[in-house]
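Presented below are the structures under discussion, each in the form of structure tokens.
Where a number appears in this text, it was derived from the coordinates with a stated rule and is not lab data. Note that this is a predicted model, so its numbers are computed, not measured. Cβ atoms are built from the backbone, for glycine too; each structure is taken alone.
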Structure 1
Amino acid sequence: MSDDVPPVSGPDISRRSRGPVRAVRAGVVTGRRTLTYSALAVLSVLVICGAVVALFGVNRIFTGLLAGAVAGIALLVALFGRDVVVLTDRAIYRRTPWAESRLEWDRVVAGRFALDERARWSLALDLTGGDEPHDELVLLSIPPVRHPVSNAYEHRKREQVAEIRRILREQRIPVTVLPEIAAALHEHWKLAPAAR
């Protein structure tokens, strides 16, 4: 008797049928959370500076400020880096530094690219059955596009818009785009079809 097992024909169950999970990072940090993160960074600067001065004397105040500033900047980077919305093929994840929640794609009714209250272009998802403010999830807020990509920030935002549109198209989520936004994206960033 042999230890060899003959291969079994059929589908390979070790591979997922949909391929690897792709993730698109988006999200807008609210003013309240920005204020909280900034206050935490300032507090860390003050605590570290105070500790250095208490341990080594008043002559080390600039050393304390420098060490506190480095820690404060590192804290800001960590907090803002963790505050994100991640769109995947399977679900939408809202992450903050202290929590994470999952939204299923079936809760998304539609998407819209419109003007927000600050005259910025806002790409948001309309949701059903949740506790989100105004039943929406804002994915992106950018200044109006008036010229071709000219810096790294604009390039990153252009890529984000393209990635978000791709995943929404794959999930068959209808997206409404204001005609002036569609025309500007088509003319300057070569993304959306021109409005008719």
Structure 2
Amino acid sequence: MLGRLRGTVAEVDAEQRTLLLEVRDVGYELHVSERLCSASDVGREHVLFVHADIKEDAHTLYGFRNKSERELFRTLLGVGGVGARSASALLSRFTEAELVGHIVEEDVKSLASVRGIGPKTARVIVATLKDRVDALAAAVQRDDAGVDTIVRQATDVLVQLGLRRGEAASIAKRAWTDGMELEELVTEILRISTSNR
């Protein structure tokens, strides 16, 4: 089963919210959130965490920018009345933190404003997940903290290599792709900084 893909964006379909990610000459069509779709440019490398939704009549791949987003998606699938399309719509409409916040606040109205989620399903989401919200919020914070740490470490490495701190930090933020390890980020930053000179 697929868990993570690293590849280059070959096509972006904003209307269908899909990316065609080319990995070693194989194109994987992934359904993604609106935010990820709009932030994806053809030719850009992405590391996406994958959920495969396998049904008798269709095999659909969903792509996520980090593990916590995928975990939240899978948690939503465990709620009665929420399928993959509805879970994807929720994650397109709200950031992970916003979605967890709506569940904590029992904000049925905001949840029900998402296409495919009515008031009844929104109440079921709140009732089912309100006891699990602390774990969900912790996972979201862990992922955000991990990104900041890696970008900061990469900036420090580049300063030691002679780049100015401001330039290194700016390039690090632009070069960051979810799922990157420190070494990969430093390599990408060096590639960008040398091509700009």
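Where does the value -16000 come from, among 1, 2, when helix-only ellipticity at 222 nm (-39500 (n - 2.57) for each DSSP H run of 4 or more, over all residues; to 500) is the thing being computed? Mind dumping the intermediate values first?
Working: 1: -12500; 2: -16000.
Computing helix-only ellipticity at 222 nm (-39500 (n - 2.57) for each DSSP H run of 4 or more, over all residues; to 500) on every structure in 1, 2 gives -16000 only for 2.
Tell me which structure, out of 1, 2, gives 249 once volume of the Cα convex hull per residue in Å³ is calculated. Walk me through the numbers on the way to the answer.
On the way: 1: 249; 2: 133.
So the calculation was done on 1.
Given that distance in nm of label points 7 Å out along Cα→Cβ at positions 68 and 180, derived from a single structure, equals 4.6, which label among 1, 2 identifies that structure? Provide the component values of the computation, followed by the final result.
Details: 1: 4.6; 2: 1.9.
Considering all the candidates, the number was obtained from 1.
Comparing FRET efficiency 1/(1 + (r/R0)^6) of positions 124 and 172 (r between Cβ atoms, R0 = 25 Å, to 0.05) across 1, 2, which structure shows the greatest value? Intermediate results must be reported in sequence, preceding the final value.
Numbers: 1: 0.90; 2: 0.05.
Of structures 1, 2, the maximum of FRET efficiency 1/(1 + (r/R0)^6) of positions 124 and 172 (r between Cβ atoms, R0 = 25 Å, to 0.05) occurs in 1.
Quick check: 0.90 is what I get for FRET efficiency 1/(1 + (r/R0)^6) of positions 76 and 164 (r between Cβ atoms, R0 = 35 Å, to 0.05), calculated from one of 1, 2. Which structure matches?
Working: 1: 0.90; 2: 0.20.
Going label by label, the one that fits is 1.
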